[in-house]
Structure formats: C-alpha cells, structure tokens
Structure P
Amino acid sequence: MEFDLVIERVQKMMKNPLPGKMGQLMMSPKPVDESRFGSLVPDNVRKGAVLILFYPDDNQAFVPFIKRPSYDGPHGGQVALPGGKQDETDSDLSFTALREAEEEIGVNAANVELIGNLSDLFIPPSNFLVRPYIGFTTEKPNFIPDPYEVERIIPCQVNHLIDKEIRKEGEVVVKGNFKLQAPYFDIDSEMVWGATAMMLGEFMFLWEKVKV
C-alpha cells in the first residue's frame, strides 16, 4: 500500500475514539488475563512506551518489528515493537518511545512525526504499563540494531500487516513450559503474539473502521 495513502488513513483513524479493551481483546491469549485491564493494574507498575513506525520503501509503507535475543526472562526471543522503560529523565512517554526506537534500531528521533497513541496495555509478566505511539518518517531509516537489545530487525510491508490471512491461532510455550492458546500475526514466519499482538489488534480495529 502506498506510503502517502497509509499515512492519510492512519491520521484519519486516529481522530476516532480509542476502543481500548474492545480492540485489544481481538488478539489476547486465552484464557483472557483480566489483570491487564483497568483498575486491576498494580500501584507499583513500571511505565514504558513502544513505537509503531511507518516508513517508505519504493513508495510502499512498512513497519519495523524487532526480534529480541533469547534470554532467561519473560520476553526473551519474542518479536516486539521497538520500545522500553521510561527513564526518569524522559519528559513524557512519547519521548520514551522515540528515544528507545533510536537506541534499539537507529531511527533518528528528530525525523519522526508522531500522529498519536493507542490505549495503554498492562503486561503482567514484566509489570509494565505500556503506551503504543504511532509515528512516521518520510525517508527510509538507516537501521542500526543494538546488538544487546535486538537480534534482528523485521521489516513488514503494511499490505501484509493488514491482511487478515496472517491472523492465526496456535499453541505458545511460555516460561516454565506453560502452554496456552494465543492468536498471533504471522510475520516473516515469526509468531507475533501477546502484548504486541494486542496493540496491533487495537490498531486494526481502528484501521478497519475507517471509511475510504
């Protein structure tokens, strides 16, 4: 899908009210963990932000995902959006999203224009309340992955991302060999599930409601 048309549509859709839980539940693992929502978020939660970044390549719109290195932690080896924890020196969460994208994948934060943000999502395994921001850059970034944070960068064409055929469901093994059923996005033969899929679920809910 052409880059300019994607940005136009995203700007239009972000003028609508956020669906929040209604959109996030579309891609939530089963059984649904109600602690992710509303008043059940703990007082000692850590705050963070991620960035859904649109960029052009041969006039087509893309979004970069990252695959995290395997490590003994709740999100090791998973595919995610660039982002991370809010630092005390960050002016706000939008600054966090841009700073983390610059640190993790080498995007020049000064070249990114933010359109808005989706609903906050609580991630119980890591006790993070994460705010997804949506932004774009008019030139393809010179991606430089942080070797400590990023195993590889996965460029995903928007035409692929919005294709309902990539929304699947399968068994996921999490820490402690616990198995659960989870909907996921099949991106570059990777299972994009959990919090990242739930954020994308809210994005798709809004995207599909736009009249064009």
Structure Q
Amino acid sequence: MFTGIIQAMGVLQESRETGSDRRMRFTVDGLDTERLQIGDSMAVNGCCLTAVEIDADGFAADVSLESLERTTLGRLTPGDGVNLEPALTLSTPLGGHLVSGHIDGVGEVVARTPAGRSERWRFRAPQALAHYIAEKGSIAIEGISLTVNRVEGSEFEVNIVPHTSAVTTLGRYQAGHPVNLEVDLVARYLERLLQGDTAGSTGGVSEALLRRNGFLKD
C-alpha cells in the first residue's frame, strides 16, 4: 500500500526486453536506497513494482506484459522522469489517501490553466472509470494523491499547487500526455460488495441496485 505522497523523482536509465516483459532500471534522486531491500515494493508513476536489483544509484524492477499494456510504463523511454514512493509502513504518516499501486486505467491531460499561484488541471478518464470519480473524492494520478474538484462526464478537474509541480513529473506534462489513474479504493470495493454474485453483469452501480440494498427508499 502507498499514500500518494511522492517521496522522490527518478529517471528511467534502461529498459531491456526479457521475453515479452521488460526489466527497467531507475536512478533515484533524494531517496535512500540503503533502506531498500530486494523484494520491496516501489510505486513508479503509481504502479507497484518489486525491486529485483539495488545499487547506490537506484534499482531495477521487472515489468510484466500486463503492466506494460495497461499503464504508461510501456511508453517510457530512457531519460524520462518518474514519480517514486516506497511502500507504506506503520510509521508512515498517511498524508494522502490509501493507494494500492494497481492502475485502473490510462487517462490523459486535457488542459492546464493558471488559478492564482496554482493551476487548474483537467483530465479525461476512460469512460468505464468515470462513475468512480466523485467531486471532492480522492484519485491517484501518476501515483500522486489529489482531490477531485469538479466532474463533467468522463472529464474531471484537480488543483495542482506549485510544490506538487516542482517535486513530481506533472510540471513537465502538457495537454495530450497520458497518465496512470487509480480510483478511490472505497468506490471500487463498494461496487463489488453491492453487486455480490451479480458482479460483472450489471455494468456498475445503478439506482435499482442501491434500492435493493437499502441505500434508497421508496
């Protein structure tokens, strides 16, 4: 588990084919790799990866075909920056929200506009994820815990403060850039619990489903 509070930025140094998978090596800026052990989890742009090699400059992780196809990791090229967060421990302040590191889909930046010293960013999510995104709810974008300010169909807005732009990769992104999205865990599991044995057949939470489970009254 993670918090969505980025601890450091890294750079992809090497992406080597290993069959249908890849081994990616990242250098780390500002993260103590002496505390990292083989087998530890690290969120890279929000994707939970397992460290398989560690040295003084960074670490390497194997990235499966599933992750390459369903996240932005497969689009990275050497020299690209990445957001990094080690796994949550019992002594880690939960400054963001609970993030699993399991990407739900790839969205894209629609626009970024000034809003005082901050910026208002608009993103477009895959249609299948849109009903999980709620105003004033939480969402992880490239591994960053953010608050949703407005939702319009499959598009939503967040506010990015100058600090976030400076210490994450978002400051380098422009309209059209793909981003990893992880919706709030509560929304995802609430839907699954409500569906019960009918999961996969209803297409999501509906008014009828909520009424059957006592959330709506006639």
Structure R
Amino acid sequence: MKNGLKNVSFMILLLKMCIILGQETVSQKRIVIDVGHGGKDSGAIGINGIKEKDVVLNIAWEILRLNEQLEAPLKIFMTRYSDTLISLSDRTKLAKALKADLFISLHCNHADNPDARGIEVYVSNATSQYSRDAIWLAFELQAAFKKELGFENRGVKFSNFQVLRETDDHCPSVLLELGFLSNRDEHAYLSNIRNLNAIAQVILRTIKR
C-alpha cells in the first residue's frame, strides 16, 4: 500500500512539473537537482550520526533559495523536496519528462580510511553527444571547489551509475560526491549550515557559467 501511495505521489509531482514545463518559454533552461537517497535510505552515515540524505537535501534547498534571489533565475527542479525515498528510475524519468538541460546528482562520500577527504565528480563512462559538456562541467566544478572552498581535488571519474547511465543520452549529467562524512574535518564542515550555503553558491555559480 505504501509503495502504491508513493508511486501515485510521484506521478502527481511529475504531472505538475509537466504543466509548469508547458507554461515556460523555450529559452528557459531546466536544471534537475537529484537529491540523493532519502526516506529509509540514509546513504552514508558519518561521525556523530550525520546522514548523507539530510546534508544533500539541505544543500539542494540552499541552491533553490539562492537561485530565487537572482535577477534571471534558472528553472530548477528537485527529485525530492523532503525526506522521501524516490527510486533511481523515477529520478531519471523525471529528468527525461522535463527535458532537462542539465542533471546534477548530489551525494556525500564515506570511506573506511578516516583520512580520506576531498571532492569527486563522476560522469558516465559511456559516450554520447553530451559527454563533452558533462566532462567540462565536472572539471569546472572540481576547480571551483578547490579554488573557492579549498576542497582537495580527487579528480573527475567515469562510472556506470544508474542515474548517469539513464540520463547521459538526454542531457549533460554529473554526480557530485561532496566530501567525506567519515573524515573529522569534512564532517564538521558539512554539519554547518553556513558551509552548506557556500557549497550551494559554488554549484549555482558554476551552473550559471
């Protein structure tokens, strides 16, 4: 029953998004922020019980808030707006239905080695017409996080993650691993809402460029 209600809720959301899409001008760019995990899927759990699903949701909301303050805001959609579990296939279906111009999936990292730290950006390991743009964006994000926030650059990597695999033929898509919740310094950084605002600013500015 719960799964049925979840699917109905997702379809209602999808219908609302499509109505909004039909009201837009052609020139408006549509960005889908995929907020990783949610609901019973906490993602990585770090020091002091910090949860990946909460960190990335807070960052996504900061991106929305900052975007609304722009003179010419982007049209940004999120795959989830609360602590709910959305399947990976539903996340990519939403991006396709909205005809997204860009898909960015937000995550946090975790490692057995407590010294592991830094930012990783993934792009699809398959080749498509959008590969060049996705790789360019990935390197731009890495450079921005290094220059503006001092994060260690762990490099741009190629992967077969489902959300990348199912969107790379439709738009440039990247997956961000925003620091290690298992690292004491980065856990402390990601626990501070002011720092999440700074991360959101970097992501939004890079998207605008």
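Ranked by relative contact order in percent (Cα under 8 Å, 6 or more apart), structures P, Q, R are led by P, which has the greatest value. Name the one structure among P, Q, R that helix-only ellipticity at 222 nm (-39500 (n - 2.57) for each DSSP H run of 4 or more, over all residues; to 500) of -14500 was derived from. Computed on structure R.
Every number here is computed from the coordinates shown, using simple stated rules; none is lab data. Keep in mind it's a predicted model, so treat the numbers as computed, not measured.
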